[in-house]
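Asks: Down below are the structures I want you to see.
Since every read-out is calculated from the coordinates, none of them should be taken as a lab result. Because the structure is a prediction, the values reported are computed rather than measured. Cβ atoms are built from the backbone, for glycine too; each structure is taken alone.
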Structure 1
Amino acid sequence: MKKIVILMFIALLGINLQAKDILKTYNFKDSLGKSIELQTMDSGIYSPTYKGKVVLLAFFGKNCPPCRAEIPGFVKLQNKLKGKFQIIAVHVQQKMTQQEIENFIATHKINYPVIPASKKAFEFANFIASKTGWRGQIPYSILLDKNGNASKTYLGMQSEERLTKDIKRLF
């Protein structure tokens, strides 16, 4: 009887662990050369780099007017919710040189990590598209809770007020 209980416990534990199985791990260097790890799961995307924080994963392009229009609100959110919240931007248009990226970040006063367009960034975006039905339109964002579970997706430009409301629900 004791063996059956132990086997059942192990089986239940295995089922529970499978729910959090990592599908793929992506390791990126942001525009400043800092490492960002993103682990894709069935339920969302977890970032060990930003463990315990609510994360907004924002796909954007430098030549996209609504993407650029969102940036001031993102900067304010990053400042206002510092310590509990993190934006990670992924550039998904044509590649920029390091100098172009630095100029773009300085011009827009971006205070959050930017993952430059690269083969790996495009692979990641395609993976997200295959799981969410996203067709590549930008801006596109995914709001993740502290455990990496996808809470909400946004297609198109979002107001700072709406994002603040949605983010604060996850604290």
Structure 2
Amino acid sequence: MLSKPETNEYPRYYKEYVNNVPEGALDQILEVQLKETMNLLKDLSEEMAEFRYAPKKWTIKEVIGHITDTERIMCYRLLCIARGDQEMLPGYNDDEYVRRGNFNRFSLPELLHHQSLVRQNTIILLCSMEEEALLQRGKANGSELTARAIAYIIAGHEIHHRTLIKDRYLNSGN
């Protein structure tokens, strides 16, 4: 079973994400997360999915698009680092990705389907890797981290945003 990364395996700003991931088999945690997110959002109206809790904040559709894009990017980083790539992998501007992703043009079921496919790909990739590969160190966005840490960051990032959706969108009295 893959254990949580040590704090020296990722930049400090990812600490919340890693700490929020429960103990257990990460592939199973990722599967459960997907089900929880789908169950949380599957019955939302399109109107609610385009709700912003404050001006200039993302809609729920944009948050789902952001989670999906981030997982795509992190999964690529995980693959590169696990395979021994020592090149600096680029960062990205999440606000610009959301703006250019134009996620509000998709239906909520379409966005959830995209997220499901990306998550399934992440799980397949993670399960195909040996522990030695997951302990490889590489560089992304100006920092050093391990492939294992990236896998936990993926899980923690979804937890972070699902909590925000519950607290700021679904419990906002809208």
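Asks: If distance in nm of label points 7 Å out along Cα→Cβ at positions 51 and 107 computes to 3.8, which of 1, 2 did it come from? Each step should come with its number before you reach the end.
Replies: Values: 1: 3.8; 2: 2.1.
Only structure 1 yields this read-out.
Asks: If Cα extents along the principal axes in Å comes out at 47, 31, 25 when worked out from the coordinates, which of 1, 2 was used? Don't jump to the answer; show the numbers that get you there.
Replies: Details: 1: 68, 34, 29; 2: 47, 31, 25.
Comparing all candidates, it corresponds to 2.
Asks: State the single structure among 1, 2 that was used to calculate helix-only ellipticity at 222 nm (-39500 (n - 2.57) for each DSSP H run of 4 or more, over all residues; to 500), giving -12500. Walk me through the intermediate numbers first.
Replies: Numbers: 1: -12500; 2: -18000.
So the calculation was done on 1.
Asks: When relative contact order in percent (Cα under 8 Å, 6 or more apart) is compared over structures 1, 2, which one is greatest? Provide the component values of the computation, followed by the final result.
Replies: On the way: 1: 26; 2: 40.
Across 1, 2, relative contact order in percent (Cα under 8 Å, 6 or more apart) peaks for 2.
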